[in-house]
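Next up: the structures, one after another.
Each value in this text was obtained by applying a stated rule to the coordinates, not by laboratory testing. Because the structure is predicted, anything quoted here is derived from the model rather than measured. Cβ atoms are built from the backbone, for glycine too; each structure is taken alone.
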Structure P
Amino acid sequence: MQLITYRFPGHGAGSHAGVIDGDAVLNAGQLLERQRPLDMLRLLDLGSEGLDRLRVAVGRFRETHRNAIMLPEEVAAPRWLVEIEAPLPRPRSFRDFYAYEAHVAAGYRKRDRPVPAYWYEAPVFFYQYPGTFVGPDAIVPYPAGSEQLDFELEVAAVIGLRGRDIAVEHAWRHVAGLTILNDWSARDIQAREMSVGLGPAKGKDFATSIGPSLVTLDELADVLIDDRHRLAATVMVNDEVLAETNAGDLHWSLPQMIAVASRQVELEPGDVIGFGTMARGCLLELGESVHPWLQPGDEVVLTVDRLGRLRNRIGD
């Protein structure tokens, strides 16, 4: 399933969890016969059983209305009329890993330093602020005090089942699905912050883009090889392709990341786990000869096979 968060006046005020079904968006709460509106966090809180019930309900709806000229408007909305938001407008937490060796090595080469030995011993991550997530087609504010705005092409997993001290071999059962993530970065602010051994903080927390949908793992099973999804990815700026790469080129697998993230702490439904920047997935790595730092008005489009396209424009 492709799960989204959307707004549509015909389905009531506020944001709703939905399922993309061809040219329609189906209201998840209506399909599950919920008495109250259902947002994405509440849907994820239902666990894998809730997603299984939703999958069955979608199939039943398709069969029931297979030859219908009109779909019931309390359940279905035309896809082109809904406003799609970030699938998780406010995650419960956001951890971003650093799991692509090519990207890590490129960054340390620029500093004339080798990759730290510990990077090869365990996957590492940092926490980011979950309160400035935006969805597809949203305007991303230009970070105050920066002159070096960058994108970062990533894939992220969303936790769907609560767990603590999760073993690698059990990690996939805790994942609801995958989505595209753009970890916007003010490189000059980030460099100053990290020079004291902490951060990044203000170099990152002004915006994170995610979406357009949360794709459940059953939709991706055929491209899972050695615990890595082989998904081609592309980044474009102002209609120019800057890089092509693959989300599956991970050194550390997602189950390994989840095992570390859950050590002595509980992961909850709605937690976001970023994999880190893919090879050639940012301007810091590509260099200003490929493209200068982003400016107001620039449009960045991240595309990942099966996961869709995440487009944002830079505001003032």
Structure Q
Amino acid sequence: MRWVTFITSKDAGERIGMLVDGRIHASTPGTTLLGLLGDDGTRLAAEGDVVGRDPRDVFELDAVQVLAPIPRPPTVRDFYAFEQHVRTARQRRGLEMDPDWYELPVFYFSNPYAVCGTEVDVAIPSGSAEMDYELEVAAVVGRSGADLDPDAAERSIAGYCVMNDWSARDIQRREMKLSMGPVKGKDFATSLGPVFVTPDELDDTRRDKSFNLEMTASVNGVEYSRASLADIYWSFGEMIAYASRGTRVETGDVVGSGTCGTGCILELSLVHGVERYPWLQPGDVVELSVERLGTLRNRVSAGSAVRPLR
């Protein structure tokens, strides 16, 4: 199933619906994806059987505003699971791969209050001149649990979507010299969407630890990034299991894959030069596409007055 969370000009609040042939078959007002998760997918499947029976609850996709599938997730964790991205970034800093990277699927917590959807502007954070995108896929936890093994964690996944982990590289660089972070270099925006896709929709593409889904990114219509989700080193099951170690993951938690190889300006500029791959500027349009998951499109804006940090 393919679900979207959206608002219309007539509705007072957000709604959800199943996307079929480019049209949204909506649930009754007040129903949320988060509210339908938490079991083995039975409630979500049952809702899919009844949505859109009233013709007044069928909407053209271009007639609504699509939000993030889970607009207010309990947590957002972002991992570091693509070896090419990690290796390239470290090589350009004169560093070898740390052996622990192959032992620990590390992550950081991002800001669930800064989640946004597609077709909205994302402001450059105050104090930054090095705005970047990051091409990722996110999994959404469907069932809570603690101390999960990777197989159980994989079975807990309710769906997937495209993720843009926006980054202010200059702020991030300063923060991480202090052995903390990323903090303000990351927590100003995370884009998710446009579609929430259940695992059964992807099963025929499964390869090794993930799915053989093409991932691309473009800036102002020019392709910058290309990779496959199948290139990932850590599976989502392994990542979620690690996140649950000694604690809990909860229904609706968002788990990002980390940046795929070539999946950000930082990596591209380190290899090819910042003249060829300059940092994002106000007005730039960033489109992240993942096969079967759709295209996440955002425009960069200047935001509030941008002043340098002391």
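At-a-glance table
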{"item": "Which of P, Q leads on mean count of other Cβ atoms within 10 Å over residues 32-39, largest value", "result": "Q"}
{"item": "Which of P, Q yields 21.9 [mean count of other Cβ atoms within 10 Å over residues 96-103, calculated]", "result": "P"}
{"item": "Computed 0.05 for FRET efficiency 1/(1 + (r/R0)^6) of positions 48 and 288 (r between Cβ atoms, R0 = 25 Å, to 0.05) - originating structure among P, Q", "result": "P"}
{"item": "At a computed 8, 29, 30, 20, 8, 4, 1 (P(r) over Cα pairs in 10 Å bins from 0, in percent, for residues 64-199 alone), which of P, Q", "result": "P"}
{"item": "When distance in nm of label points 7 Å out along Cα→Cβ at positions 8 and 224 is computed for each of P, Q, the largest belongs to", "result": "Q"}
{"item": "If Rg and Dmax of the Cα atoms in Å, for residues 184-295 alone is computed and equals 16.3, 45, the structure in P, Q", "result": "P"}
